[in-house]
Each structure stands twice: as structure tokens, then as C-alpha cells.
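Below are structures written as C-alpha cells.
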Structure I
Amino acid sequence: MKDITKEIEIAAAEAVKAIYQADIPTGDFLVTSTKKEHKGDYTLVTFAISKALRQPPPQIAAAIGEYIQRTRSWVSGTEVLQGFLNISLSTAYWNEVLVDMQGNPDFWKPSQPREKVLVEFSSPNTNKPLHLGHIRNILLGWSMSKIFLACGHEVNKVQIVNDRGIAICKSMLAWQKFGEGITPEKAGIKSDHFVGEWYVRFEKEFSAEYKLWQETDDAKAHYSKRKETEQSEQDFFKAYKNVYFNTYSDLGKEARELLLKWEYHDHDTIALWKKMNGWVYAGFEDTYKSLGVSFDKLYYESETYLLGKDLIEDGLKRGVFYKKDDGSVWVDLTDAGLDHKLLLRSDGTSVYMTQDLGTAQKRYDEFGAERMVYVVADEQNYHFQALFAIMAKLGAPYAPGLHHLSYGMVDLPEGKMKSREGTVVDADDLMADVVEEARVAAKDREMTDPEIIRRIGMAALKFFIIKVDPRKRMTFDPKASVDLQGQTGPYIQNAYVRVQSILRRAGEVSGSYEGYELNEDEKLLLNMLGQCRHIVDSAAREYSPALIANYAFTLAKEYHRYYHEVKVLQAETEQAKFFRLILIKLIGDILAQSMDLLGIEMPERM
């Protein structure tokens with residue numbers, strides 16, 4: 001299909017060459033859709049080239065307009081407003097666009113140089129169920145995977161499960177001490193939620209222990225030593241909690257001993273670890289199924305935490321890294337605007353950076369990935385800056401293709417969430433709540449089909465989260481997400497359903513739209529359909545599914561307006577009816593394709 005934006009750029013560059021004998025690259029011309037209040041379909045902006053041509057923008061716009069109207073059959077008229085050249089396209093052009101779209105169902109897919117892309121997302125801890133923050137992570141990762149596929153890339157979806165460490169041991173210890181052998185089945189609780197409750201139980205028991213300790217003479221002595229800092233007693237003990245856990249706490253000691261047993265492969269400890277992680281994995285799988293996502297490969301931190309040491313050794317030999325007197329290994333990243341970064345402790349044990357270096361290399365060896373995208377909250381921005389800088393220093397062939405898709409945290413109208421205190425909103429509960437909101441909203445329309453209600457609820461959840469630029473912190477409001485009149489997933493689904501309803505009533509239709517003169521709304525809708533390819537391309541390049549979400553909403557909004565203003569089945573002529581049926585079918589198809597890229601299913605009825 002003809003890319004009209006490129007065609008206008010080429011025509012403008014040709015005009016400048018012919019009129020001013022100047023070579024202006026096509027990329028220097030800005031072409032946008034014409035604003036509704038002005039006549040025209042596309043607008044060429046000439047201000048940026050005025051200095052190079054030494055002519056005022058209105059004069060340049062007029063000269064280019066006269067040239068392209070004379071040399072391009074697809075231009076029916078031009079209008080100059082200051083330095084803006086508004087270009088109207090011919091009916092023949094729009095008919096050609098419609099024919100091209102009909103003949104190529106993939107007209108909306110951009111063409112990018114094919115790459116092997118690996119997307120890491122979700123990557124939860126096994127001490128608690130997935131929560132609202134994970135949902136944003138998962139939706140971004142899944143959507144980007146689908147967008148990359150639409151652009152022609154080879155995509156692998158992976159996650160690294162954080163299945164080891166002190167937090168996992170806290171859940172294990174709490175179940176050991178207080179669980180009395182109870183299982184998720186006996187408790188009647190979803191298995192990952194069950195494990196998460198033991199993590200919360202540990203924190204409650206530890207907090208109670210810490211509170212008692214604060215009343216002891218030993219605790220008061222510690223505070224007295226720090227009194228010169230002018231901290232209040234409350235602030236001191238709030239800040240001292242981690243020191244207490246690692247130094248004086250009985251529960252902390254037991255948790256650390258459990259971690260040591262795990263590291264030394266104690267039989268009973270490993271058996272307990274496998275049992276409780278198995279409960280979590282079963283729960284995760286159910287949640288992923290409800291969200292409609294899957295992975296091509298899972299990595300486990302228990303298997304990757306020793307990776308990376310070979311890379312460290314190689315870096316030492318090549319002088320990329322250096323060793324301190326205590327035997328620890330570091331890298332100097334000051335030339336990248338960072339600081340010195342620890343890579344191996346003095347006792348030779350790994351840090352997170354070590355294993356991330358090794359995991360990246362392992363993935364490259366396994367998949368040959370030219371681009372690796374890490375979907376991780378913005379709290380880890382520094383970590384990934386350092387990781388990528390280290391890979392560049394090592395000369396890794398995949399270093400230029402490393403990208404951190406950094407996203408802001410998600411709050412609820414009530415405020416922040418805290419996992420240790422059990423105030424996190426679990427993903428399963430949130431999905432159930434939003435589907436219930438959809439069911440309540442559907443009552444007025446007498447809709448009872450549970451599958452349709454599920455699709456509406458999940459569209460509400462997914463769209464509300466994805467429509468926000470990933471880099472921004474956001475607040476998720478379940479009630480607002482199901483509003484059929486707002487910027488929501490159900491609003492877009494409703495537009496699609498209206499299209500399907502008209503098409504069902506029309507049945508099999510044949511005919512011709514030859515001679516039909518398009519109205520301005522129809523040109524606008526065709527223009528918007530043609531823009532889909534550019535939107536998907538931009539979403540892939542900018543790592544922002546929000547661009548597609550907002551495009552789908554705008555297209556749905558324009559269709560709703562068209563639906564109310566123009567008759568389709570009772571059109572004034574058979575040509576108009578045939579044209580409009582084809583047009584709205586394309587709109588329905590693009591709405592469905594756009595929402596599919598966001599992981600959202602469309603209902604046939606609402």
C-alpha cells in the first residue's frame with residue numbers, strides 16, 4: 001500500500017529541487033494529518049526548511065503546493081495557511097487506498113529489519129502471589145512481544161523466577177514453625193496466595209518480636225549510643241529494624257540458618273523449598289492463564305546465581321575489571337557517568353550483577369538474541385544502566401541491543417501497596433474485582449453471558465493500565481476502567497460490536513462503489529486506518545504499547561461519531577452502502593488487531 005506520508009515528502013523534496021535547486025532530505029519535511037478545523041487531508045510544515053532556502057514559509061508552501069498539484073494526480077487541491085500547506089487528496093486516491101486495504105489484510109503491519117528479540121517480563125519472587133505491579137509488568141512485556149512479532153521480528157518471551165534467597169526462607173520458616181503441616185488444599189486457598197500468607201505471617205511474628213526487644217535494656221542502650229544523631233526513639237527503631245534482623249533477632253537467625261542449609265543442599269530444606277515453590281508455580285500458572293499470557297522459557301535464579309564468574313575472570317584478564325586488596329572484583333564505570341561497581345565479593349560469592357551478566361550471555365548463546373528487552377520497574381534504572389555499560393566494556397556483540405523497558409509503579413486510589421504488611425492487591429483478586437465491576441455495569445443492559453462479561457472486565461483492566469505511558473507512575477481505578485463512555489477498553493469493544501452488528505444485519509453484500517464521492521469523515525477514517533502501520537512501528541521503536549492503545553481509542557471515538565451521523569444499511573445509494581460496509585469492516589478489523597496487540601479479546605456482542 002502506498003505510504004502517502006512518504007509520497008508527500010518525496011514530492012516536496014522534488015519540488016524544492018526543481019524550484020530552488022536545493023537538495024533537502026525527505027526526512028527534513030514534517031507531514032501530519034490536517035486538523036479537523038481546516039480543509040485538507042495532510043499538512044506539510046515548511047518552517048524547518050525556511051532558513052536553508054532563505055525564503056519565508058508561506059512562499060515556500062505556496063510554491064510546493066503549486067508544483068505537487070501540477071505533478072501528482074493524487075492531489076486534488078492545496079491551501080496555504082502561513083507556513084502550512086494543507087493538501088487534499090483525490091477520490092481516486094482514496095478508492096485506491098480502500099482497494100489496497102481490502103486486498104492485503106496485513107496492510108497495517110510495518111516492515112522493520114528482522115531481528116531476534118528476547119523479552120524478559122514478570123520475573124516474580126516465589127514468596128508471594130503476583131500483584132498489581134506484576135500485572136503492569138506482564139501486560140507491557142506481553143504487548144511488546146506481540147508488537148515485535150507484528151513488525152516481523154523473531155521473538156522469545158522469557159522470565160527469570162527469583163526462587164531463592166532470604167525472602168523465600170521467611171515463608172518457609174513461618175510455615176515450618178506455625179503451619180502444622182497444613183496445605184493449600186486443606187486451607188481452601190489458592191496455592192500461591194497460601195505461600196504469600198506465610199510470608200506475611202513471618203513479618204507479623206518478627207514485628208512482634210522486635211517490638212518486645214525495643215523495651216529491653218539492651219535496645220535502650222543501643223538507642224542511647226545513637227542519641228547524638230538527634231533521632232527520635234521511634235525513628236531510630238524504624239531505621240534499626242534491618243540491623244536487628246541480621247544481628248539480634250531469633251527469627252532472623254533461624255531464617256539465615258535456613259538459607260545456609262539451602263546453599264549446602266540440606267535434603268530436608270531442599271524438599272521443603274521444592275514443595276512450597278511448587279505451590280507457588282501452580283498458582284502463577286493459573287494467573288498467567290487468566291491474563292492470557294505464556295512464556296517460551298523460564299529461568300530460575302537457583303540455577304543462574306552462579307553464572308557470570310567466567311565473564312568476570314575474562315574481564316580481569318583483559319584489564320576491563322580490577323581486583324581490590326581484599327580480593328573483591330570491581331569495574332570502573334565513571335566514563336559512563338556512573339561509579340565503581342562491585343562484581344564479586346571478597347569471598348568470591350556473586351552479587352546480582354554477576355548473575356545478570358551471566359544470564360545475558362547464556363540467553364545470547366541459546367537464542368542468538370540481537371536485542372534483549374528487560375521489563376523492570378524504574379526502581380532498577382541504575383542497575384540496568386550499569387549492566388549495559390559493563391556489557392559494552394566487555395565488547396559483547398549483543399550490548400548495543402540491550403534495552404531496559406522502565407515503567408512507573410502502580411498505585412490504587414487508596415494509596416501504595418506493601419507486601420510485607422499484606423496490603424498488596426493480588427492479581428487474582430484484582431481481576432475478579434474488575435470482572436465483577438463489568439458484571440454490575442452490564443446489569444443495565446441485561447447482559448448475562450459470563451464469557452462476554454469476562455472479556456469486558458479483562459479489557460477494562462488491561463487497557464486502563466496499558467494506555468498510560470510506561471514511564472509514568474499511575475493509579476488504577478477499577479470503577480473508572482469499565483466506563484463505556486470513557487477512554488476505556490469496553491468503549492473500544494463497544495465500537496467493534498457495533499460494526500459486527502451492522503455486518504451481521506447486512507449479510508452477504510456485493511456491488512460497486514464506483515462514482516461514490518467520499519465525505520470528509522470517511523476520508524478521515526481511511527486516513528486513520530492508514531496510520532495504523534506507523535503507530536505500530538512507533539510503538540515498537542519507542543517501547544510504548546500506550547501509542548497503540550490511544551490510537552485504538554481515537555479510531556473508536558471517530559467511528560462512534562460516524563455511526564451516529566451516517567446511515568450504512570439505509571444509505572442514500574447502493575454505492576454508498578457498499579462503500580460504507582467495506583469501510584466499517586476495515587475499522588472493525590483494525591480495532592480488533594490493535595486490541596490484540598494489547599492482549600485484549602473482542603466480544604461479538606455486548
Structure II
Amino acid sequence: MNRLLERPGSAALLTGVAAFAVYRITVAPGVGFIDSGELSTVACTLGVAHPTGYPFYTLLGWLFSRLPLAHAEIARLNLMAALFCSAAAAILVLVFRRVILLSGKRPPGPSFPTVSACAGTLILAFSSTYWSQALEVEVYPLHLLLVSLVLLQFLRSGFPLPGEAPGERSWLLFAYTVGLAFTNHMTTVLLAPALLYMYFARYGGSRGSWRRLMRLSIPFLAGLSLYLYVPLRASRAPVLNWGYALTPERFLWHVSGKQYQVWMFSSMDVVGRQLSYFMRDLPGEFAYVGLLLSIAGSLALWRGNRRLAIGVALLFFVCIAYAANYDIHDIDSYFLLAYICVGMAAAVGLSAAARAASRWFPRRKNLLPLVLLSSCIIPLVAHFRDADESGDHLVEDYTMNMFSSLRPDAVVISYQWDYWVSASYYYQIVGQFRPDVTVIDKELLRRSWYLKELEHRRPWLIAASRPEVNAFLAQVDLFEHALPYDPAQIEARYVGMIESFIRHSMSTRPVYVTGEIEPGFTRGLARLPEGLAFRLSAGGGEIPSPVPPFTYRPFSRPGRLEDMIRRLYADACLSRGEYFLSNFHDVQEARKCLENANLYAPASLRGRRLAALLQH
């Protein structure tokens with residue numbers, strides 16, 4: 001055992017395999033919430049993803065989607081996420097071991113730096129957010145892998161251990177890896193303050209230092225050049241072509257994430273809320289043991305290598321400062337760099353604990369590696385139940401039930417991106433399921449590129465409303481180019497365009513909206529509750545069509561998204577019950593709908609109101 005742990009490469013590989021074994025049995029079976037459906041579609045079709053484009057993820061995802069690893073493309077891509085997170089864990093073992101050796105404290109034995117690094121890495125690998133990234137398709141698993149590679153190559157190049165002579169080639173590989181990392185996620189820039197500080201603290205500001213940085217710009221740009229995929233592929237009109245980045249202007253908008261900048265640095269209230277969320281969840285994120293070890297490790301690192309300690313602190317605090325200023329709900333993945341720092345400090349803390357224990361219990365020294373490794377069992381056991389997504393079919397079932405609610409050739413306007421609109425891309429384009437249905441995302445209609453995509457996929461929709469579309473585009477063009485505009489004019493043209501889509505489509509097709517679409521968009525039309533959507537009708541008092549029973553596989557884990565999808569089911573049942581009670585005084589049908597609603601969200605406020613009406 002000790003001989004194995006003295007070989008860092010073998011120990012790192014075993015750590016990655018151990019993480020993958022756990023991820024494999026907890027990985028999600030299908031499409032997940034938020035961007036999972038869109039990103040899997042982009043990977044399977046070589047499309048262009050939402051900003052910032054993620055070309056490296058797209059190309060690797062396309063390769064994985066064609067490997068004979070599972071029965072469906074989405075399952076293969078979910079396994080890709082597990083593999084990337086496991087590979088990142090293996091590399092982080094080498095990063096953490098190097099930090100331990102650079103911390104200035106002599107380990108009690110040759111195996112202890114490696115075993116401490118393995119244990120610290122597994123504590124990180126089984127933390128809540130890191131584990132969640134390994135279970136379904138997203139860009140963050142590859143981001144973790146690339147960030148880990150960047151950190152390892154930087155430490156190997158700039159802080160060699162005794163007996164190492166990395167040379168300039170190592171720096172060139174580092175720069176190329178940084179460029180590649182940027183082509184997957186632009187938050188790679190958060191590494192810059194810490195790495196630049198450590199570089200100049202190590203080499204100073206001499207001409208040689210600056211000349212090296214100038215030379216490194218060439219391999220960096222070579223890695224970054226993969227971003228040319230975005231305009232090149234956009235010019236081929238893929239089925240999913242977010243942003244239509246065909247011009248230098250639109251390309252810049254896309255890679256800079258212009259449409260999301262409105263959520264950045266918006267207010268101190270956002271900072272306070274996100275910081276409170278991070279601090280509240282941090283202890284439980286690592287099942288407390290990781291945080292306690294990281295505090296001890298931070299102190300040990302500060303005493304042993306102050307320069308390295310400052311670099312790690314910069315990684316941690318720059319990440320927190322950035323994430324705290326981003327006003328989104330799904331913020332957890334933006335804290336990943338900070339969590340890597342916690343895992344790193346925990347590994348140093350375990351090494352310090354091993355030194356102390358070897359002095360206190362010299363006769364038990366051979367058992368210490370097993371004791372150190374056992375520390376990772378605590379987060380594994382503590383988080384397993386909440387992390388396990390192997391039985392999560394919520395999005396798949398909801399999407400299928402939504403499609404079953406819609407008549408042939410239906411048009412449906414929705415703002416449920418997180419629950420089924422994103423997933424509909426995968427099932428319609430990759431799975432060729434219900435291609436007759438036209439799904440329109442109400443909020444994406446505010447973007448000029450989305451109207452181009454709709455015209456590409458559904459030319460009849462845009463052609464029938466061409467005057468209204470052009471009138472809206474004339475106004476939104478002012479907004480997108482930061483020219484003076486009238487918000488009231490944009491909104492009026494926007495509403496008029498949607499009303500035109502509805503009016504012209506209703507002449508030949510059934511048109512639906514989902515419950516969150518405001519009444520102002522459907523003025524003068526009745527909403528008939530049919531399954532999970534409302535069919536629009538020019539008349540009143542019409543009996544809604546019966547809908548096949550929902551296919552619903554319960555998944556007991558609570559959460560913002562999971563709870564909301566259950567509420568959406570309940571609201572659909574209650575809407576139907578309320579409609580039958582108010583229009584036809586059908587108490588029996590209303591009671592049946594209430595019973596069905598309680599299967600998904602028992603004793604909701606709206607359900608209690610319907611129950612009170614039925615009692616009277």
C-alpha cells in the first residue's frame with residue numbers, strides 16, 4: 001500500500017477511478033434541468049451553444065455522442081461529464097501533492113504527501129457541487145478538467161520540485177492549455193490574478209520575465225483559435241445556431257456574453273445575497289470535515305510558504321468576488337474554483353495532521369495513510385442520497401407529458417426553459433420526437449438572432465407575421481447597438497409580434513401557451529386547460545380535450561427546480577379542476593383534478609382554495 005502511494009501517478013489514477021465508480025452509479029439517466037437539453041443538442045449536431053459558445057466542449061461532446069458507451073446520446077454525454085470530473089480529480093491529486101511539498105513542512109514519510117493529496121481530492125470530489133457537476137451534461141466538468149491542467153502545468157513550470165527541470169517547453173504547454181481553457185469557459189480569467197502574482201513573485205519584473213510572457217502569447221492564441229469554430233460553424237446554418245455569430249460584431253457579442261452582462265455587477269443587494277448563500281452552504285458543502293481541515297491547512301500553508309498561500313487566497317477570493325456579483329439562481333457552479341481551493345487547503349491540513357500524529361503515535365505511523373484516506377468517507381456518506389440522480393426522470397417525463405398535451409402540428413409559446421423548452425431541443429432534433437410541434441420561447445423572442453433561427457426552422461411562422469417582425473426588429477436593433485431607444489415602443493412591438501404569431505397560427509393550427517404567459521399576450525382568447533398547457537380558443541365554454549394520463553416517475557429529492565416541476569404538475573391539474581367547476585359546475589371532475597394535484601404537491605395554497613370551493 002505504502003509503495004503504491006509513493007508513486008503519485010498511480011495514486012492519482014486510482015483516485016480518479018474511485019471517483020468515477022461513485023459517479024457512474026449516481027449519474028443521471030437522461031436530460032436534466034436548465035441548459036442540459038440545449039447543450040446536448042449542440043454537441044450531437046455540431047451547433048452553436050448559448051454564449052460564450054463553448055467550442056471545445058461542443059467538439060468533444062460530438063465525439064462522445066458517437067461512442068458506443070450507452071443506449072442514447074444524452075446518456076453518453078452524461079457519462080462524459082462523469083469522466084471529465086474524474087479526470088480532473090486525478091490531476092488535482094498531483095496539484096495538491098505539489099502544494100503540500102511546496103508548503104515547506106517536511107512530511108513524516110514519502111507516502112504522506114500523496115495520500116494527503118488523494119484524501120483532500122476525494123473530499124472535494126464528494127462535495128455537493130463538484131459531485132453534481134459529474135452527473136449530467138454541462139460545460140463545467142470540462143472546465144474543472146482544464147482548470148486542473150492549467151494549475152498543474154503552472155506549478156510544474158514555475159515551481160519545480162528538487163530534481164525537476166521543466167524548461168521552456170513546459171511553459172509553452174501551459175500557455176496553450178490556458179488558451180484551450182478559455183474556449184470552454186471565459187471564467188478561466190479568474191485564474192489570472194493569482195497566477196500573475198505567483199509568476200512575478202517568483203521571477204520578478206525583469207526583461208526576461210516579460211519576454212517569456214510575450215513568447216507565451218503565441219501558444220495561448222493557438223489554443224484560443226478554436227473559437228473560430230463559432231463563426232465558421234454559424235456560417236453553415238446548423239439546426240441550433242445561437243447568436244447567428246456571422247459578423248465580427250455578433251461574434252464579439254457572443255464570446256463576451258453580452259446578453260448576460262445585465263446580470264453582472266448590478267447591485268450590492270445581489271452581492272449580499274450571493275455571499276450569504278455561499279457562507280451558509282460552505283460548511284455543509286464539505287460535510288464540515290473538509291472546511292475544518294481547510295482552516296488548519298490554510299494556517300499551515302501561511303506559515304510554510306507565504307507566497308503560495310497568497311496565491312491560493314487570490315484564487316479563492318477572486319472567484320468569490322466574481323460569483324457574488326452575478327445575479328442568477330444557479331450560481332453554485334461559479335464557486336467551483338473556490339471549492340478547489342478549499343480542497344487544496346484540506347489536503348495541506350491532512351498533511352499537517354499526519355505530521356502531528358506521527359509524533360504523537362510513532363508506533364501507529366503505518367496506519368496513518370488509511371486514517372487519512374478514511375476522511376473522504378464522511379462527505380461520501382453525507383452527500384450520497386442528495387447527490388444520487390440515477391432515478392431522476394423529472395425533466396424527461398415532464399417534456400414527454402407536455403408533448404402529449406399538444407395536438408398535432410401545435411404551436412406552443414412558453415417561458416419554461418429550465419423544465420422543458422431546453423429539453424425539447426434534444427427530443428425534437430436529436431430524438432426526432434414530435435417534430436410537428438413548434439416550440440417558441442417567449443423571452444428568447446426578445447433577441448434578433450432567435451427570430452432568424454425560427455425563420456430557419458419554421459419559415460411559415462415568420463412569413464405570416466413579416467410586418468410585425470420587421471417592426472419589432474427595427475426597435476430591438478437600437479437596443480442591441482446601445483442606441484437611444486424607447487422601452488415602451490420595444491414592448492409594444494414585442495407584444496404585437498407575439499399576438500400576430502398567435503392570430504395567424506390559429507387559422508391553421510392549434511395554439512397553446514403555458515401557465516406563466518401573461519394574460520396581456522392572449523387578450524380576447526379563452527384558455528382551455530389541456531394537460532400541461534392551455535389551448536387558446538376564440539370562443540368560450542368549450543370543453544377541453546381529454547389528455548392521456550401523465551407518465552410520472554417520482555423523485556423525492558427536494559430542490560428549487562425539483563419542487564417547481566412538481567408544482568407545475570399540480571397547477572395544471574388545479575387549472576383543469578377550476579375550469580370545470582366554474583364553467584360546467586362539474587364537482588366530480590373538479591374533485592378528481594384536486595386529487596391528482598395532491599399527488600404532486602399536496603396541500604398547496606391553491607389546492608386548499610379549490611377544496612374550500614368544493615365543500616360549498
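Derivation of every value follows stated rules applied to the coordinates shown; laboratory data play no part. Small disclaimer: the values here were computed from a predicted structure and weren't measured. Cβ atoms are built from the backbone, for glycine too; each structure is taken alone.
Hey, helix-only ellipticity at 222 nm (-39500 (n - 2.57) for each DSSP H run of 4 or more, over all residues; to 500) derived from one of I, II reads -20000; which structure? Could the numbers behind the result be given before it?
Working: I: -18000; II: -20000.
Only structure II yields this read-out.
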statement: Candidates I, II; distance in nm of label points 7 Å out along Cα→Cβ at positions 343 and 439 computed = 5.6; producing structure is I
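Quick check for you: by FRET efficiency 1/(1 + (r/R0)^6) of positions 183 and 503 (r between Cβ atoms, R0 = 41 Å, to 0.05), which of I, II is greatest?
With respect to FRET efficiency 1/(1 + (r/R0)^6) of positions 183 and 503 (r between Cβ atoms, R0 = 41 Å, to 0.05), the highest-scoring structure among I, II is II.
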task: Taking 1, 6, 10, 15, 18, 17, 14, 11, 6, 2, 1, 0 as the value of P(r) over Cα pairs in 5 Å bins from 0, in percent, for residues 119-326 alone derived from one of the structures shown (I, II), identify that structure.
output: II
message: Among I, II, considering only FRET efficiency 1/(1 + (r/R0)^6) of positions 271 and 487 (r between Cβ atoms, R0 = 35 Å, to 0.05), which has the greatest calculated value?
response: II
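State the single structure among I, II that was used to calculate Rg and Dmax of the Cα atoms in Å, giving 29.9, 95.
Values: I: 29.9, 95; II: 27.2, 87.
Structure of origin is I.
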